[in-house]
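J.: Structures for review follow.
Each value in this text was obtained by applying a stated rule to the coordinates, not by laboratory testing. Keep in mind that what you see is a predicted model, and the values were worked out from it rather than measured.
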Structure I
Amino acid sequence: MLDANAWIGGYELDLVLRRGRTVVFCEVKSKSGRGLGDPLEMVTAEKQRRLIQAAESWLAAHPEHSECDARFDVVGVGAGRVEHLRQAF
């Protein structure tokens, strides 16, 4: 884990992880009740835009990772299950 709950560029990155030559920006969403919908639906096009902007700012502030590939994952927690979308957008 490289960072957690990092505020950068005016936005928050939940988790910044690295595995090999890939930096993963992971958004974590949760909902407590079944009737509240799917937590993964909370990652709208606008949220994706903000995450990309934050990731670009984070990479600019951490040039030691500039040669790495970047990936965006989303983890949804709700209704007693965990769902992981690799390369969500």
Structure II
Amino acid sequence: MQIQTTEIEQEIRTFLTEKFLFGRSEMLSDDLPLLGNVIDSQGVIELIVFVQERFNIAVDDEEVTTDNFASLKSTVAFIEQKLRRKG
């Protein structure tokens, strides 16, 4: 069964909101830069671990870039791309 974009987005949004924004979801827009606004370098690691476990994908070291994890929108796009290749 294919995971829909909205499901991926909701999973990531919920994780970031609960883990880093203390439930304040209004602070997280689709294009808000994550690094420095929502997460720090340790948060990037936590996000990647969550993504790998939740979506059963491997994130290679060279894929941990500001392009792939810059915002909620780019993170969702990255996950979709990985799932398409896998599936």
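J.: I, II: which one has mean projected area of the Cα convex hull in nm², as calculated, at 5.2? Don't skip to the end; give the middle numbers.
T.: Details: I: 5.8; II: 5.2.
Answer by label: II.
J.: Can I ask one more? Kindly point out which one of I, II the value -18000 was derived from, the read-out being helix-only ellipticity at 222 nm (-39500 (n - 2.57) for each DSSP H run of 4 or more, over all residues; to 500).
T.: Values: I: -6500; II: -18000.
Only structure II yields this read-out.
J.: By the measure relative contact order in percent (Cα under 8 Å, 6 or more apart), tell me the structure among I, II with the highest figure.
T.: On the way: I: 31; II: 34.
When relative contact order in percent (Cα under 8 Å, 6 or more apart) is calculated for I, II, structure II comes out on top.
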